[in-house]
1. Taking mean count of other Cβ atoms within 10 Å over residues 38-45 as the criterion, which structure among P, Q has the greatest value?
2. Out of P, Q, which one gives 0.95 for FRET efficiency 1/(1 + (r/R0)^6) of positions 222 and 254 (r between Cβ atoms, R0 = 25 Å, to 0.05) as computed from the coordinates?
3. Using FRET efficiency 1/(1 + (r/R0)^6) of positions 110 and 262 (r between Cβ atoms, R0 = 41 Å, to 0.05) for the comparison, can you identify which of P, Q gives the largest number?
4. Comparing structures P, Q by volume of the Cα convex hull per residue in Å³, which one has the largest value?
5. Could you figure out which one of P, Q the value -10500 for helix-only ellipticity at 222 nm (-39500 (n - 2.57) for each DSSP H run of 4 or more, over all residues; to 500) was computed from?
6. For structures P, Q, which has the highest computed value of distance in nm of label points 7 Å out along Cα→Cβ at positions 102 and 166?
7. Out of P, Q, which has the highest value for mean projected area of the Cα convex hull in nm², for residues 118-285 alone?
8. For relative contact order in percent (Cα under 8 Å, 6 or more apart), which of the structures P, Q scores highest?
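Please treat every number below as a calculation from the coordinates, not as lab data. Note that the structure is a prediction, hence the values are computed from the model and not measured. Cβ atoms are built from the backbone, for glycine too; each structure is taken alone.
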Structure P
Amino acid sequence: MKLGGRELARLIARPEPDRAGILFYGTDPMRIALKRQDFLKALLGPQAEAEMRLTRLSVSDIRSDSARVLDEMKARGFFPGARAVFADDVTEAVAAPILSALADWQPGDAVLVVTAGGLRPTSKLRKAFETHRSAYAAPVYDDPMDRAEMEDALRKAGLNQISREAMSDLQALGQVLDPGDMRQTIEKVALYKHGDPTPLSAEELALLVPMTIEAAQDDLIHTVAEGQVARIGPLMTRLSGQGVAPVTLCIAATRHFRQLYAACADPKGPAAGIGGLRPPVFWKNRDRMIRQAQNWGGDKLAQALRILTETDLILRSSQMAPDHALIERAFIRLSRLSQRR
């Protein structure tokens, strides 16, 4: 049986130890590892390895002894409780022993848990788990955390007191961070709030979110949009030293000004337009972008987009001028344009 996202979430919340097995597959190893860890922990409990109720097999283990998967599934342990055999990063080249063990599974045998990369619909592994009467195939997509996953992660971390603004910002942050990074951020926030009974505020969250090169890049784009000409040079020098390409900056600026233009075009006004952007705008930028959209207006934003489009075409051509000088000149033009009335 093939599981959808909600069905997989329900299965992880309430595993079924009487099932033959489950196949997790997808293109992102981190997302797959997180789903697999959650499933095994819920199925076996925290002491599974200490009680020898979890057997781990690598591809090399399976290749050197093709009967080992079935032997481990049929083996009986010393401790009571559910058992599992976990085969990691399986490929089609070693599918035969997995399929043989799955076909020979009987009630009372260990649950077979398999992870794999991206599998085509014609994959033997996929077909076997999808068509087996007592097994599941669970595709893991490259999607950000949904609300249910976010709430589950917060509950497990012990973060129960969260202001409405902070929750909104956490959801926005979840749209731009990988699930693994998001969980680490939540754990960091939970550690910060340990012993503090007051609700988590948006201001506290802003102090704890990951700082990256993108943060400096965003700072430059906001500087341009707000007409702070004097700051453009130093920020450009900093990003250039970090290896950020001029084309990357041009693309980021174009995306930002398109968001402002879309906000201005919203019939309910820039505030509603910024609020409706997807992915959502993180809280610390929301009010800032509303002010920018109100200051620029639709006509000047259209001019800004034309300047950025022209600059992008020049950067991608075989021109002789230095790329950093070209993008810096364009940013100065935009910054001065924002100051016109």
Structure Q
Amino acid sequence: MFDARSLVLPVLGAPMAGGPSTPELVAAVNSAGGVGFLAAGYRSAAQVADQIAQVRALSTGPFGVNLFVMAEEPVDMASVGVYGATLAVEAERLGVELGPPLWDDDGVTDKLEVVFDLRPEMVSFTFGTPGPYVLHRLAGLGISTAVTVTSVDEAQLAVAHGADVLVVQGPEAGGHRGTFRVADEPSSLPLTELVPTVVSLGSVPVVAAGGIMTASRASELLRKGAVAVQVGTALLDTDEAGTAVTHRAALHDPLIDGTLVTRAFTGRPARSLVNRFAREHPDAPAAYPHIHHLTAPLRAAAMRVGDASTAHLWAGTGYRNLQPGPARDVVLTIGSAA
């Protein structure tokens, strides 16, 4: 079984669903001595199987696959309907229809069958922890497991279910917060405080994630007890990432004033670059993936036409330290802290 403590370079490439994570990016992270992750979120089981095959054709290094854990929660559908009505003018402007605000589990059962069969070295989970049966079955197949956590309570539950590794995500992280409950307000405890708190539980190895862009930041978190760091935003503008052109340009736009955490785009708290859409919809309901599906056509159209005022532009707090170029170079630079 793969051991996160035995990494050549203590850097994991974060799974970034929706396009940025590609087989080429995974292979590039591997080539630096780290571990790259495919993002299975929003992909079909067949697409995940195909991407696993692509990674194996490009790299002999260990890699991981990330899956969503989706638990259905009570949702105020009347509020979702009201929110949808406020977006009608946006959809008309971009020439699209809003999507149906439905719940689904992202096809996780079929995707689990893929990883059971194809056996990547590591499988990680976001938005919750699977039950003990799933984690124990993966362990029995020689697959290491990791669960993204944002609090001590989540960490304790993941360990109780059998997780081998905890990916401790701080509020500095770009994209969705990994809270187990959609309606929960994410903790504001800085990563530098959250990591040693979880490490002190003494249960399993801890990987630090959230806003890590430099070797000095990585070094600080390794000194706090993390065995590795996970980087996502740092890879968004690399050659191998599948990041949309609109997103890449916005990351370097001097007129964009920082980041914020918002439910406006998907109904789940996520850190994005500040733009008009996020500012105008501060009270989006807590409803995921309902709002995700509702706004998906709108967001896709905005990306296609270069409308950065409407598109979701995930980014961590350290995004101004972005270094374009080969992902291998970025990973080696951050990992030089070890």
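1. Q
2. Details: P: 0.95; Q: 0.20.
The read-out was computed on structure P.
3. Sorting by FRET efficiency 1/(1 + (r/R0)^6) of positions 110 and 262 (r between Cβ atoms, R0 = 41 Å, to 0.05) in descending order puts Q first.
4. Comparing P, Q by volume of the Cα convex hull per residue in Å³, the maximum is at P.
5. Structure of origin is Q.
6. Greatest value across P, Q: structure P.
7. Numbers: P: 15.0; Q: 11.0.
Largest one: structure P.
8. Values: P: 16; Q: 21.
Result for relative contact order in percent (Cα under 8 Å, 6 or more apart) over P, Q: largest is Q.
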